[in-house]
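See the structures that follow.
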Structure P
Amino acid sequence: MDRCERILGGLFGVACGDALGGTLEFMSSEEIEREYGYLKDIVGGGCWNLMPGEVTDDTMMTIAVAEGILENPDNPVENIGKQFIKWYDSKPKDIGNIIRIALSEYKRSNDWMKASYYAHQATGGMSAGNGSLMRCLPVALYYNDADKILEITASQSMLTHYDQKAVDACKFYNMLAYRYLNDKLKIPTIEECIEKYPDYKQVFRLTIKNLKPSGYVIDTLVCALWCFINTSTFEDAVCEAANLGGDADTIAAITGGIAGVYYGYDAIPDRWKEKILVKEQLTSIAKRIIKNNCKV
């Protein structure tokens, strides 16, 4: 498959998962079943009263990471941070607690490390949320060198999430994406990469009833991996993720990102892609990544 289709698939995969899951955020699987049965269409609504195709912080922070990289590929972290603040100043309707605390503190201190540590302390040392994982994919989409991907992936996580568990989740996820961009096989790639991240080995032993769709980064990535492993299409993976409920927008966005890279843009349902309100922005980012990095 063409690498450029995988890049576009990753970006739209995040957005489609986000827009689908946003309707179901904070609902239990039982509540979802009563109200929607099994949601397969992007309909908006939910706790954020979304318009159909409207995305949340997952996609908008993914866009921020991508724009920061495109502004300064050699040393993008400060630019990524500036994009975060620009987004924060737009007063988004959905912003995670750890990120809200970190960005607010950065505006006071003008020091990212202080901001990240402050958020860690303010949450009682519980900064292993999924907020840096949900946005990290553009690092893998842009860079071709694995060491560079790992370095910047960790740095973008540490802007807001002090806990090493958040960093490790981002690194694991982006190593999978990097390998899928280079046409590696689905399950063997996970089996190989997971050796460095033993917290996730449980995913092969779980049933859907064992999944915990919480905002804790390990729970989130286990859910996303399980949905990706136990389905064979993009749509099925993302629907399974969204319909878990809980932190549904983020779990589905993360699932959509990795599934989009693996299956490609054409595998994403047209009825979803056409609804995404930021689709022009995503297409522009993909074209600039391709132009600057793929040399095509």
Structure Q
Amino acid sequence: MKRSIAPLFVLTGLVILGCGGSGGIATIVEDYAYYVSGSSNLVRRGDLTGNTNTLFTSGAGAIRSIRVSPDQSRIVFHDGNGITVQNKDGSGIVSIAGYQKADWNADGSRLYAITNDSKIVSMNPDGSGVSAVIFDGNFGGGIGSIDVSRDGAVIVMDYSPSGWYQIHTILVDGTGLSPLTATGVNSTEPRWSPDGSQIFYMRRMSGQDSDIYVMNDDGSSNAPIANSSDEEMWPVPRSGGSVLFSYGPSGGNLQIWSMNYDGTAKASFEVAAGVNLGSPEAE
């Protein structure tokens, strides 16, 4: 999401501040993306400049499931020990053990988190004030990941009550559980579109590579948008109509790619020779 900056002239990503004989000051305004380099380095990248900086290096295991707070000031992610909350510049690190993955509520004051035994609770971003269990997913394969709609009303998750991960939605009070995908195939890593009308997710048939699908918020119009013979993983829809995802050959290095919501205009977004790039997120 673009940051709003109060004056007045915007030219190809430059906001021109000031005018007159003394000249003006140009400030670059850009969108940012996050991804994992290798399995343990959390990187933030500017869209316009392509500049990157490493925000966190995990010594405990793979980083996954990065989520940016609604005001874009903080991030939460899974780091092997549990979940970590920090400012987007890498400062203010808070480690919270006992949880797998998490996402923010609508105003960023609380987190919804998956416990290690697949229960959903809410808590303050410092790990205090843990609620009673909102939803108990400790059946079958449990809960893999969650994503909260921007209005804070609905959680979408991959939940496996009967041996297959299916995409489900549930209200944030724990009621209204609704399966959106069928059994017989694993459907995982769901993400809301910014307007809440669509859900992008990863689908894998037994013995095949992962593909990316999109459907309406009620499960209708379910269709593939990236389904080559290679791996397409971890879709992240952005406000401008593009989707970031990880792409690469099975067993090889993944890179970050982008495409339109309908799967057209696929193109490389960030490439690192000899390094896996995964778990993208957009600011």
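Bear in mind these aren't lab numbers, they're just calculated from the coordinates by the rules spelled out. What you see is a predicted model; the values in this text were computed from it and never measured. Cβ atoms are built from the backbone, for glycine too; each structure is taken alone.
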Where does the value 22.1 come from, among P, Q, when mean count of other Cβ atoms within 10 Å over residues 62-69 is the thing being computed?
-> Q
Work out the source of 13.6 here, i.e. which of P, Q gives that when mean projected area of the Cα convex hull in nm² is computed.
-> P
Entry that produces -18500 once helix-only ellipticity at 222 nm (-39500 (n - 2.57) for each DSSP H run of 4 or more, over all residues; to 500) is calculated, selected from P, Q = P
Which of the displayed structures (P, Q) returns the greatest value of distance in nm of label points 7 Å out along Cα→Cβ at positions 78 and 270 on calculation?
-> P
From which structure (P, Q) was distance in nm of label points 7 Å out along Cα→Cβ at positions 118 and 182 calculated, if the value obtained is 4.0?
-> P
Taking mean count of other Cβ atoms within 10 Å over residues 214-221 as the quantity of interest, name the structure among P, Q where it is greatest.
-> P
Taking relative contact order in percent (Cα under 8 Å, 6 or more apart) as the quantity of interest, name the structure among P, Q where it is greatest.
-> P
